[in-house]
Structure I
Amino acid sequence: MSVEAPNRALGNAGPTRPMESSATWPRADRVGLGLAWAAGMLLCVVAGAIVLYMLFRGLQYLSFELLVTRPEVANDQSRSGGFLDPIIGTLMLTVLGTIIAAPLGVAAAVWLSEYGRPSWLARLVESGIEVVAGTPSIVLAIFGLLIFSQPLFAFLSFTAEGNAVFGRSFLAAGAMISLIALPFVVGATREALNAIPSHVREASYALGKTKAATIRRVLLPAVRPGIGTGTALGMGRIAGDTAIPIALLGATLQLQAVDGPLGTLRGTGGTLTTYVYGNSPAGEGNAPEKAYAAAFVLLLVVVLLNFGVDLISRRRQVTSWTR
């Protein structure tokens, strides 16, 4: 069968255009193409070097005992327990931040893409998202500490003697760290919504569906892969942040629950990032071997989170098309 047959079946009677060779390009264009290839290869080399180095150093010091034992408070961390609590703290903080950021990000993206009225408010929301995306996490951490230390938010952490609000807890850290993931969810969801052809919406309206029903039954199922991509990127940023866990989580070695409902969430703790920082040469734990092992586990957690979210979004996409 000739190459023209598939084109005619798709409504394209013309032959396929042969691939243009870069050998006929001007010298400046060929130099630009070479630089683009070099930049791409350099990025791959850097990413591969990071993964291979952490794989080598992490597996060199990682043991099963480090994964299942709790850290102990000691001046020399090289001889005191593992990092089970930081692993649990990382997962808890990631789940909390994602639970807050995902629905808010999807709702904001839907409103901006499908409504966006009044226009001044839409521009204000877009500017707010850009400001949040460009704000350093340490600034968000300081702002969050100021907010959650107020008596109004005393129920989110424990209260010391004299009614002083501590302001540090998993709930407070999760609320602020969700702002890091929010721009990723909004951006990926808006991009996916804008990629849907307008005739899909028009067909839904022609069948008598309202705008709200079209968004709920047609658009949102179609953009699930985009939502999954933005959520995965946001989860990676949450798991890898250090400033907010240090300021709003206390960066303690062990999980410290408080009395009352949601005791663990209202308590303090640490994450793998704070554990790596504390035991790195820049910290005071004096256990660089454990820092390498914890950094490898952190990298593995981020990769597994991205893979899991991507797998779920792909399955949901197949299910939506088979209905």
Structure II
Amino acid sequence: MNHSFLISKESWDKVLLALLRDHYIYAPILFNGNQDYRIICEEDVSQIIYNTPKPTTPLKTFFLPVKENVVKTITEIRMRIILGIPSCDLMALGLLDTIYLSEPIDTYYQHKRENTILIGTDCHSILEHCHCSTYGIQPYPEKYHDISISVLSEDIYLTINSEKGETLFKKLSVNGLFKEAGKDEMENVINKRNEIVALLGDICKDLPDYTTTGELIKGSGEDIWQKYARTCVSCGACATICPTCTCFLLIDRPEFEKVRQLDACQYPAFEKVAAGEDPLSSRHVRFRNRYLCKYVWKPEKFEPVACTGCGRCIEACIGKINKNELFKELAGVLV
């Protein structure tokens, strides 16, 4: 395990074309200026985006659809490959696995996980709101993936990280297109990783780390939450686009159909009960509640972090709320 191999971009495209015969492949494609996952067909292979953060859709959507009937019979699905997953989404999957693969196991989630091969990607650049390294996450895959990929010039470096990845690689390597990557060749990958880590460290130097952020939130008063929630429209975009937020409703329908539907803690009446009480009726209280969940309550229960620094919530916010500015203000860096 953790063996690294080298293949030319031209040959790799041929490998992907061969894989399309018996796998569904999802990969990032640029469409109307936006990068997002798309199910790949032959003509798309040359258009796949590598090492560029980040697909608009979080990885969680592949395992927890927006709507899903959770009492239907689970049917066999064709093995799928998801290619080009950034480290922030892979680390988020660690939290989802902890929640949904612990007893009682969610068999729908489990089935999708078992029938999916995850190919992570190094990030060779950063976007304005990327801050994964602030929370101890590197901008390259470390965990929760089967294979990682890094593209430098016209060379593609693959590193095997699981038995599932090893099985797939054995199938790919029968044509002799791969060669083992030596220490000197992998040095190119390591140097690029170090460059991005240093860039992130410089840009995010004033942002408090994960644990400190939780302490700051616990000790905060209402004023700052009222200030930042002033432009919130309770649309729930921050929660639905987040790779770790998975609150849902369970809706009963005729014919013994139960639909799990994605929910969001920022929606009004999210915690309203039958008697009419609603502890989150105030907008700024709902707003703070989300960060208490991510930085205080989930760390008390789970090891994987509940915010992986992808920055999607900032990008998706209609009210232009920047949580990083909020945290810097709590830390006394931004006034």
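We did not get these values from a lab; they are worked out from the coordinates using the rules stated. Bear in mind that the values here come from a model prediction, so they are computed numbers and not experimental data. Cβ atoms are built from the backbone, for glycine too; each structure is taken alone.
Given a value of 0.95 for FRET efficiency 1/(1 + (r/R0)^6) of positions 52 and 276 (r between Cβ atoms, R0 = 30 Å, to 0.05), calculated from one of I, II, which structure does it belong to?
Corresponding structure: I.
Given a value of 2.8 for distance in nm of label points 7 Å out along Cα→Cβ at positions 36 and 116, calculated from one of I, II, which structure does it belong to?
Checking each candidate, the match is I.
The value 14, 32, 26, 17, 8, 2, 0 for P(r) over Cα pairs in 10 Å bins from 0, in percent, for residues 108-203 alone was derived from one model only; which of I, II is it?
Corresponding structure: I.
By the measure distance in nm of label points 7 Å out along Cα→Cβ at positions 228 and 260, tell me the structure among I, II with the highest figure.
I
With helix-only ellipticity at 222 nm (-39500 (n - 2.57) for each DSSP H run of 4 or more, over all residues; to 500) coming out at -9500, pick the structure among I, II it was computed from.
Derived from II, not from the others.
From which structure (I, II) was Cα Rg over 2.2 N^0.38 Å, for residues 140-251 alone calculated, if the value obtained is 1.64?
II
Can you rank I, II by Cα Rg over 2.2 N^0.38 Å and just name the one with the largest value?
Once Cα Rg over 2.2 N^0.38 Å is tallied for I, II, the winner is I.
For which of I, II does mean count of other Cβ atoms within 10 Å over residues 124-131, calculated from the coordinates, equal 13.0?
This figure was derived from I.
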